[in-house]
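Asker: Okay, got some structures for you below.
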Structure I
């Protein structure tokens, strides 16, 4: 199967691109680490694959509508 065919089928089934799916997985892992393990925002950003905590915060706001501070305060 070609890459473009895989991407097209993935989008049809999951209603998101492969990139969006992977980003969501990384963000969820970082959120869980912040909530359960109490890691800081900078560490969570690194865990999610972001070099900058600001970019991590932007991604969280875009995908989940919350800031890293709000994530830490939820639990």
Structure II
């Protein structure tokens, strides 16, 4: 969905009951009222390599929160 609009991506996440992972704060608003689970990455601009290096030590905590039913996980 590389060329899809944020609304189309949100609708797909809702339809598939997916967890959306994004740095885009638009999805925080598009998910209301609790349409889909969102992992909101708050790391600023980064290359894919730097983003993965930043996220890897945090991922176990993120996964635990999702397993425990959290629907909005903000990762800083």
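Every number in this text was worked out from the coordinates using simple rules, so none of it is lab data. From a predicted model like this one, the values you see are computed outputs, not experimental measurements. Cβ atoms are built from the backbone, for glycine too; each structure is taken alone.
Asker: Quick check for you: by Cα Rg over 2.2 N^0.38 Å, which of I, II is greatest? Can you show the working numbers first?
Answerer: Details: I: 1.24; II: 1.09.
When Cα Rg over 2.2 N^0.38 Å is calculated for I, II, structure I comes out on top.
Asker: Now a separate question. Tell me which of I, II gives 29 when you compute relative contact order in percent (Cα under 8 Å, 6 or more apart). Can you show the working numbers first?
Answerer: Details: I: 22; II: 29.
Only structure II yields this read-out.
Asker: Computing distance in nm of label points 7 Å out along Cα→Cβ at positions 4 and 20 gives 2.1 for which of I, II?
Answerer: On the way: I: 2.1; II: 0.9.
For distance in nm of label points 7 Å out along Cα→Cβ at positions 4 and 20, the value 2.1 is produced by structure I.
Asker: If helix-only ellipticity at 222 nm (-39500 (n - 2.57) for each DSSP H run of 4 or more, over all residues; to 500) is calculated from each of I, II, which structure is the one that comes out at -14500? The partial results should precede the final answer.
Answerer: Details: I: -21000; II: -14500.
The structure behind it is II.
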